[in-house]
Structure 1
Amino acid sequence: MGSSAGSYARGVAAIHRKYQSAIKHAKTRQAVLNAYWKHKKESENLLAKHLKDEMGEVKRIKAKMEYR
């Protein structure tokens, strides 16, 4: 887990900062829910990208190994 792990952690931190700010500034119950749904979608997209990158790394490493 090289730089992609650091990039993922920074991405998560940025998403959480935006979410906390949106929650703090929300004036209505609906605004709180909207902030949550946006946060959830961003988190899921970032995780999917991260896992895809990791699977690519796994496949590259596997390709270099011989079958037993």
Structure 2
Amino acid sequence: MNAIQKLTVTGVLATVMLGLVGCAGMSNQDKNTAIGAGVGAVGGAVLTGGSAVGTVGGAAVGGVIGHEVTK
């Protein structure tokens, strides 16, 4: 791997680790909402070929589903 790839991988890993620290104080319902939004965003992007509207719509629907599953 060249230097740019190593720097990119290191940056992504650091971002993921910092993101996980932010989830420590979340309730189960909050965690499920965030997970649902993430999965929905990926699903929306895949189904619409990377469209921003599809990604945002998928995140919204996924977040609602994740929120309601925990109730």
Query - Entry that produces 15.5 once mean count of other Cβ atoms within 10 Å over residues 28-35 is calculated, selected from 1, 2 - result: 2
**Report entry** Which entry (1, 2) yields the derived value 61, 18, 11 for Cα extents along the principal axes in Å
**Finding:** 1
Query - Of the structures 1, 2, the one that 3.7 was derived from, the read-out being distance in nm of label points 7 Å out along Cα→Cβ at positions 4 and 60 - result: 2
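Thinking of 1, 2, which structure, once helix-only ellipticity at 222 nm (-39500 (n - 2.57) for each DSSP H run of 4 or more, over all residues; to 500) is computed, gives back -27500?
Of the options listed, only 2 reproduces it.
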Query - Structure with the greatest value (metric relative contact order in percent (Cα under 8 Å, 6 or more apart), set 1, 2) - result: 1
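Here, each number is a calculation from the coordinates, and none is a lab measurement. Just so we're clear, the structure is a prediction, and the values are computed from it rather than from any experiment. Cβ atoms are built from the backbone, for glycine too; each structure is taken alone.
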